[in-house]
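What follows are several structures.
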Structure I
Amino acid sequence: MRSAPDNLTQTIRQVVEPMGYELVGIELLSRQKMGVLLRIYIDSSKGITLDDCSAVSHQVSGLLDVEDPIEENYDLEGSSPGLDRPLFDKEHFDRFKGKKARIIMRIKLGGRRRYEGMLVGVEGDDVTLDVEGEKFNLPLDQIESARLIPEF
């Protein structure tokens, strides 16, 4: 997944969790000629507001100014996970068993990169996805991105 390095995640976790938020995940996205985008996904049982995102961004920005873990220029963005919540780790895939998800692999598996189906769970280091009755075991370390599909 397009998550940030573990050391950056741990640094940011030190700020986010004491503020009372769940650190859902972090994306570090390279943008041509525009530097890097550091997107921090936060959540709480009460939901996330713009003020929450702003408060977390402000606190994280101060820490990153001191620690300086990102060499190139970057923009910092605080975000709620939204209805199409990103899934970053084993616990997320297990937590949302029975929900529909869209998974994009880094490389083709079984002749395809894109999968949409029902999350069955995690077996070892694989995510099991039921796509119209056919089960696929997708290696976690080969997932480029994964998001829930909102159901209305």
Structure II
Amino acid sequence: MTTPTWPLYFCIRRPIQGRGCVASVRIIGRATWTLDFGKTWLYGVNPGAMAGCGQDLDGALRDFTEHLTGVLADFADGAEDLDSFRRTVERFVNATDDDSVVEWDAARERVRSGRGPDVSLAREVRELAAGVEVQPASPESGALALATEASLPRIAA
């Protein structure tokens, strides 16, 4: 028996500081959620090439967020300035592969046909476009003390 995959939207906001910039980054993304080898996995669709694993969905989201934050910090360290950081992050978030999109779309159709997961996650029926906002921040202004947020994921329905 194959373990079902479920489509999720998520929102992450992080302060990021690197050699070339200090920024507040907010990402609205898409991921698939599944159980595999007794663990809960999140696989990034936007951004692609990301994964997180945990005992449950909260743990997998936390792991996914930590990996994503590390990638963003690496991008900031390599950026010449805020604009180059923004361009790199936008390319990263918008990059995906066709197989991931097909899997996400099929999972969403499963939910729409009434075969959603038996969990109490909110459902998002609107089509949300993956995207990123990168705003300047400054350590002096206290902007790096901005609330770090990883919103509860929503089932894409």
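Readers should treat all values here as calculations from the given coordinates under stated rules, not as data from a laboratory. These numbers were taken from a predicted model, which means no experiment stands behind them. Cβ atoms are built from the backbone, for glycine too; each structure is taken alone.
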Where does the value 52, 29, 28 come from, among I, II, when Cα extents along the principal axes in Å is the thing being computed? II
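When distance in nm of label points 7 Å out along Cα→Cβ at positions 7 and 127 is computed for each of I, II, which one produces 1.0? It would help to have the intermediate numbers written out before the result.
Values: I: 2.7; II: 1.0.
The correct label is II.
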Given a value of 21 for relative contact order in percent (Cα under 8 Å, 6 or more apart), point me to the structure among I, II it was derived from. I
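Comparing Rg/Rh (Cα atoms, Kirkwood Rh), for residues 95-134 alone across I, II, which is largest?
Checked I, II; max of Rg/Rh (Cα atoms, Kirkwood Rh), for residues 95-134 alone sits with II.
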Taking 39, 15, 11 as the value of Cα extents along the principal axes in Å, for residues 47-86 alone derived from one of the structures shown (I, II), identify that structure. II
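Suppose you compute helix-only ellipticity at 222 nm (-39500 (n - 2.57) for each DSSP H run of 4 or more, over all residues; to 500) for every structure in I, II: which one lands on -10500?
II
Comparing mean count of other Cβ atoms within 10 Å over residues 31-38 across I, II, which structure shows the greatest value?
Structure II gives the largest value of mean count of other Cβ atoms within 10 Å over residues 31-38 among I, II.
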